[in-house]
Structures are given as C-alpha cells and as structure tokens.
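Below are structures written as structure tokens.
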Structure I
Amino acid sequence: MSHRENQRIKAVLFDMDDTLIDWSGFEGDIAGLETNGIRNMYCYLVDAGYCLIPFPEFQSAFRETAVLAWQEAKKSWAGVSFVNVLQTLLTQCGVDVTHIEMDSVLRAYGWGPLPGVAPFADTLSVLATLKNQRYKIGLITNAMQPMWMRDIELRAYGILEYLDARLTSGDVGFMKPHPFIYWQALELLEVSPEAAVFVGDRPANDIAGANDAGLTSVLISPPHLNRDLGNVRPNYTISTLTELLPILTELEKHDD
C-alpha cells in the first residue's frame, strides 16, 4: 500500500533507546565502558600536550560535572551537551579550550554499539514499511552526545538510512518533554504537529512531551519494561513496533 498524498498523518517520530533499540539483552558494565571512553579522551589530550590532573581525579570530576549538568538542566528541560561538560571540566583543570578540536576529542572516546544491544526484531521491517508508505521518519533522543556519535550506532544497526531527521537533546539545547525539541524535528520534516505521531517508551518524557507538543502519542511498552504512567495518558499503547501499523491505518479511517 502506498502512502496517499491526502493522508492526515505525514510523519512518524521515534525515541531511540528501548523504542527502536532493545536494551534488554545488554551484556556489559556501563560504568566500565564509560571509564574506557573517558580514559581514551584523557590519553588523547595528554598525548596532544595538555597537562591534566591524574586520571582517577579526572574521571571522578567528569562524572560529577555531568551529573550536576543533568540536575540543573532538568529544572527547565534544557539539553545537556557532552562538549559543554567536557569544556567545563577542562577549564576547571586550567586548560584553554579555545583551540581544542572537540569533535576529535569525542571521536577518541570510541563510541559505538554496545554488546547485547540491538534493534528490536521488527524495527527494520516496520521502518521499511513506513518508508514504503511514504511517511517521513524522525528520531528524537535525550542524549548529551552530538547526533553524529549516536549515528555510529544507528548506522551499525541499519537504522540510519530510514531516517529523514534526527536530533539529540545535546545538539538542540532542550530535552523531552520540552515541546521545542519536537517542534524542531517537525520543522526539519516540514510537518505540523497534528500530522505527526510520536512513539516512545518513557511516559514522563516521551509521551508527556508529545502530548504537550500536539502530536499523537504512542507508548511502546515492551515486556522487559514496566514504566509508571503517573498522570500521563498516551493516545495509544503498543508492546511491539508492528502494532503501530494498524494504528496509522485507524487514524486515517477516523479522518475520512
């Protein structure tokens, strides 16, 4: 079935982690992986001639700086930037950051797919169906990493090629549930809120934000998750991405 030009829904936007990508099989230690990444950046900077505090102190300070940044950002749903966190820490260490190519430092981190993390079994088939039906496809994720870092994962999983627009909160400057990040994605897709559906797994962030921004909200609740809805009410709830397809059909029927 091809997508009709007069369909009300023009775009489908997704959260990333535990929406398109399944974390239930994660095999590893987040803290250990983060330590390796921070050490890689540290070694890159030391090799480049920068004088830094000993690594254990640097690592501890990085984590503390990041935690404080997230705590402050959540007061207004501002976006936390990996670059800003790192620049703040380096400045505290007495390093002049004005001449540091920050993307090169971030590349040294060695970001990539994690062991046991993979797309849900139906992710690629659903994205292919949406693309075949001529929906525009977007992605919004609350991540302090710039989008090019998360693209490394999306490319490895075969997801990137389906996306017409993608944003991290670190790049945009606002995180879900702030409506601005939704509106920014919709602007890139050239679609109005009432012509878009958003799919995400976190009620308080994904769904509340989509509701406030004027999108049709779909909560995905896979078996390994048990999110508290609180006072948030999604328009629809699904357990697999495949269940999204008949919802889109239903939305068009209701618009006839």
Structure II
Amino acid sequence: MEALALDVVRLHETWMETVFPRQLDPSTVLGKWKPETLPQRAAYYLWGALGAPLVALVYPFLLVGFATRFYARKFDSAVTRLGVAGVILAAALGWGALTLFTYFQLGLADVLAVGIASVVAVVAAGLAAVTSKTGGRLTSVLLAYPLAMTALFLPPVVAALVTPSLEPYVLDPSYALAVWILDTVFAVGGLNEVIRGAFDLETFGAGVGLPGIGYLLMWIGISIPIGWFLGALVALADLVRPAPE
C-alpha cells in the first residue's frame, strides 16, 4: 500500500510537472517549486484538482506498464545471454520445425501461409532483439515493442491454422474482433464496407489463395498499435517509478 501511494503521488507530480517546474524531481538546492502569488496558487491548485481524476483513470494502465516492463526486462536478459544471433537462431529453429510439420501434414497452400508467418516472426524476433539493445527509449517504443508483439501474436494464430481443434479458441474470436473493429473503428465514412469488399480473412483477397493469410495480416496490424501502447506505458512506468540500473 505504501508503494501504491508513492506511485499515485509521483504520477500526480508528473502531471504537475507538465506545467510547473521541479514537481516530479525537486532540485537538491532549490527544492520543489511552490506558488507564491495568488494567481500562481490559484492556477497551481486548479491544475492539481484537474489532474486528480486523470491520475485515478491512468493508474490502472500504469500497473500494466509495470508488469510489461518486468517481462520486457526478462526478454532483455535473455537477449543478453543468447545474443541477437542466438535469438534469431532459436526463432528460426522453432518456426522451421513448424513449417516442416505443416509440409508433411497439410497442403502446399498451408505450407506457404505458415512459411510466410515463419519469416515474419523470425525477422520480428530478431529486429525486436536488436532494437531493444540499441537506441534509446523512443526506439524501443516505436520499434522493439511492436516487433515483439508481432513475434508473440503470430504463433497461436499459425497453430490454429494448422490445427483445426484450436480454431474455436483463436480464429473464431479473431473473426469476432475483426467484425467489431470494422463496425466501430473503421465505420467512419463507410471505410468498413470498402475493406469488407476488398479483403477476406480466409484468403485476404481474391488474387491471394493462401488459406488464413488474412488472419495473419490482421494480427500483424493489431500488434503494431498494441506494441506502441505498451511501450508508452513502460515509458510512463520508468518515469513514475525508475527501475534501478
């Protein structure tokens, strides 16, 4: 409870820092800035009051940021132990084995779909490892997290494509999610009807005869904004509760 209270205070101070100086990390010499004149005090307390409900709204997401940061550091330590080449080799071996299994068990079109997913997943895992070790926080948010989400989301979708018993647990919810996205996010200006007429989740389009490729592309597209969102939450977690080096 003490840690939660400290988080809330620092999150509110982060809000105050956007307008007033020396709120989140006071100067060792000057201390925390405090209003002196009546207009300053009015603006200061009004801004603080406006931030209180926002802190209550954002704090649950901050907890998600803490959890994401924990697992991201696990991945980072694994990359440190294996090296980027080791991560790529491990991903290539796993996806290569799945592609080989598909080759012996299913048709050529299924092999092509799994092969495409394998290439995307291996490249995504490798680039996520590279971008997590190089660059700064912005690089991690823009590149490392979306790539990591892509490598994470593809395996269950591919498993459902090659294992019919998994379809009700992966593909059916994916279809329901696609319907919801089209009816809400892309409903503006009739864009959803254009997408429905041009693409199909089973084969992606009339000219592309790869079973399930639409599901793969859908989840690749979803992984990018989710990666940005989680990366932003981790950046906020680092700001509110800096992790020890």
Structure III
Amino acid sequence: MADSGKANNPKVVILKTGTTYPQIKDQFGDFDTWFVRRLSSQLTLTVVDVTLAPPPGQPGDWHGIVVTGSPAMVSDREPWSEQAGEWLKEAVDASIPTLGVCYGHQLLAHALGGKVGYHPKGRETGTHTIRLFDSAESDPLFSNLPREFCAQLTHKQSVLELPPGAVLLGESIFEPHQAFRVGENAWGVQFHPEFTDQIMKSYLKVQQPELETEGLDPDSLLSSVKPAPDAAKLLMLFSDRIIKKQRL
C-alpha cells in the first residue's frame, strides 16, 4: 500500500489490478504512477494492489475510487478480481464516486450485471476517436468534453453488454461501449485517460509481433499516435467531482 497527499484532503483509493510490461515500467513507471500524475493534487491518494490484498476497508471509508487497467482478463474470474468486483458493487450502491478504466471499466460492468468477454473482432490499440452520444450532454463529467476527441486504447476484451440501468455515453468505430455511467457517481471507460502518447507508442512497439500475427499494421498504428489531452482531462474532472461531493 502506498500513500501520497495531505490527510485533510478527500481520500481516494487506486485499486491496482496488475502491472504493465517490464520494459514500459522501467521507462515510465507502473499503472498507478500514471494515475497519480493526472489526478488532482488536492486528493490524498492510496494505492492498493488488489491482486495481492483485498480492497481496503469498506467503500464508505473513501471519498473516491479509481480502478486501473490490467493484463488480466475479467472473464477468467480470478478470485481477487471477483472479490474486488463485489467491493465495487458495494461502492456503487453507496454512491461513492468510482471510475473504472479498461480492466476497471470491464470489472465494474461485470460486477453490476453486465457481460464481459473477448471482442469478436479482436484487439483495439493505438490512438482512436471517441464519439459521445447525446446522453453525455447532461453527464457530470462528459458534458465538459467535446463531442469527439482522441484517446489512447489497448484492449482485447470489452463490455459486450452493459449492466442494467447503465447510461451509454460514448463509442468508437471499433468499440460500441467506450464509456458508461451507472447512477450519478460511477463511470467506466474503455480508453486510457492516464496514458501519454509516449506510453501508447511504447505499447505498440512491445505489441508489434502480436499485432503482425493478428493482421494489424504496427507501423501505421504507430504513426497515427498523437496526444489525447481531452481524454486526459477526464481524470481531473473526476477529481473535481470527488472534491465537490466531499464538500457538500
């Protein structure tokens, strides 16, 4: 477990659900580091690796929850993942601001009754365009983003069916469920707001042999990578949501 920030600030736990490739970790740090860099400095952040230990305490002990990506697959239903999913369901029921990213997005959907599995068309990776639906115009977070924006993506599994009552907020050409909200304080996003373009390029370089085997063009994907500042704003918008809610 790791902590950063001031004790009087809203308390946010980052549930770390895995570790990136060693060569990427050596250069850029691990998943949790990328979130810490982009979340507000007005939050007190605690990192817990839920592959090694249960989620800490009760969801109500926290003002906000972030769930990272992972090389694991939600459909494998590993005991640690199922335990984290049950905890997330309690968090949503308690209206704790929650943001699941990639694996976290899928785990949140699974925990709330959605369906997660391999995307029928394979992998989505690189910089792609997210298109928001009209439903995003009234969303507390996504109403502050453009109707179309670039985002970094890398995933093989997807939310195949949204959980009951979920509001679909965005899609890409490849992925119909890029973002959703359940209730007023829980969001899942398939894209990576924590990625920089340099991290995305590093992923594509590591993935190159697999991409070629899968019939994808690594050089084209690599040349198409660009910064995604609007996607990155999501973590600060989520931070602001936590801070405002805690002050009520």
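We did not get these values from a lab; they are worked out from the coordinates using the rules stated. Predicted model only: the values in this text are computed from it and were never measured.
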remark   = Re helix-only ellipticity at 222 nm (-39500 (n - 2.57) for each DSSP H run of 4 or more, over all residues; to 500): value -10000 computed from one entry in I, II, III; matching entry is structure III
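semi-axes √(5λ) of the Cα gyration tensor in Å was computed and gave 36, 18, 17; which structure, I, II, III, did it come from?
Comparing all candidates, it corresponds to I.
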